[in-house]
1. Kindly point out which one of P, Q the value -14000 was derived from, the read-out being helix-only ellipticity at 222 nm (-39500 (n - 2.57) for each DSSP H run of 4 or more, over all residues; to 500).
2. One of P, Q was used to compute mean count of other Cβ atoms within 10 Å over residues 4-11, and the answer was 21.5. Which one was it?
3. State the single structure among P, Q that was used to calculate distance in nm of label points 7 Å out along Cα→Cβ at positions 108 and 220, giving 4.1.
4. Here relative contact order in percent (Cα under 8 Å, 6 or more apart) has been calculated and equals 15, so which of P, Q was it run on?
5. A value of 3.6 was derived for distance in nm of label points 7 Å out along Cα→Cβ at positions 60 and 188; which structure in P, Q was it taken from?
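Here, each number is a calculation from the coordinates, and none is a lab measurement. Just so it is clear, the model here is predicted, and its values are computed rather than measured. Cβ atoms are built from the backbone, for glycine too; each structure is taken alone.
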Structure P
Amino acid sequence: MSDDLLYEVKDRTAFLTINREDRRNAISQEMIARLGEGLDRAEGDETVRAVCLTAKGDRAFCSGADLGVTLAGEGGDRLAGTRNYAALLKKMSRCGKPTVARVNGACLAGGLGLMLACDIALAREDVSFWTPEVNVGIFPMMVGALLIRHVGRKKMMEMVLTGRRVTAPEAEQIGLITRAVAPERLDEEVGEVLQGLISKSPLGLRIGKEAFRTMADMPFDEALDYLCGALGRAAATEDAVEGMMAFMEKRKPNFRGR
């Protein structure tokens, strides 16, 4: 990995750490590329069962796009940088392994998209979230595709139209994050979540994540039919057999991802 993003595997978890503390962990094109590579690396590593996205320092998890770099484009294409960011959000949402955001500082603009693209988000209760794009004459376009899928329309529109800051406790209440925790407990609670995730069947989680992502926009009847088939695929795995045997025998399952 480059200096903009650090990659470390520990306890069957790949930790991807945004490393631009002097720029409030702003998004650069280099960071976008390295984060995509880090996700691919984690996906291809059978020893990795979960991914944790976090950032250096405690001032900002991510302050959004480094406007002087990210929106400058390549070869005169003004949208090249934003297309790269959109492609990263797609890759994150399709990751077959569970992803956890450890939000250790302010999270705004494009940083909000990175957090929302993770499956689970735990944040310090003293941090804030907001979409300030409206203040500079633009709009949180790509982030909006995630916001509408996490919070209610009225709360989303208030955020994007006013740029109002949302505290972590309120963010939890409206579904923007999974949980707000005391600053001194952030690492402990993130660790507990990750330990829980790596103890599950990696294949079961992959099948489940793909199924839920696919059915999200289906009509109700179609979604139920699709999920019946997905359950059949999950139940046919060796991990499912092992899990049911372990339950009957009152022991911990030994999942092998098969």
Structure Q
Amino acid sequence: MNIALLGYGKMGHEIEKIALKRGHNVVLKIDVDKSKKISSNELKQADVVIEFSTPDSAVDNYLKCFEAQLPVVSGTTGWLEHRSMIENKCIESNSAFFYASNFSLGVNVFFELNKRLASLMKQFSNYDVDLEETHHIHKLDAPSGTAISLAEGIIENSDSKQEWALESSFEKFVEKKYDDSKLAVRSFRKGEVPGTHSIRYFSEVDEIKITHEAYGRQGFALGAVIAAEFLRDKKGVFSMNDLLKF
């Protein structure tokens, strides 16, 4: 399979390594600062595009891929206010789009565990819940797309939480002077941390915590390449649920 990489930073380099190990060819590598110059015709030498760029360039990259009727796999976060438009454009163009906030197979198992735990805990009103994520200092968006997906999983399966909000938007979080219907999310940016996410249920007597900690970018890269293999020759909009059949 011939793969084009839109976004050739640290993540792009990891994806290239995994793709080559799995017998694929990387026929096009475009740095983020050059993505606006790429044409849909140049993209057509590939069978599938893997896109890990920036929130500012992602939407334009998707549209170019759709114009070339090329399937595109994307892990870029921070652009989701345009998601409905992009998915509609994909369908109108008879193309294919696969988006995930996190391509790690372990994280996607963690997503399902999070939903199940939220469903179990809603019968215990004496527990509150919060969420924390830590990433490297180069990550542009906060909270992470993965944290948002986790927060949405909690809200969908909770009777008490209606929306999420960054802890900085609360007054004196420790003293609990905030709206109980909001799920508190904390975001930290430290060093070169690949990604750590924790959900905590806590009461006056104990706490329950589940955590996923990535050791590196390899897990994300492997998931993205597997998604590209899955997407080739398909039409429509897909997610990790379609790939993993949860």
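1. Here the read-out was taken from P.
2. Q
3. Of the structures listed, the value fits P.
4. The read-out comes from structure P.
5. Q
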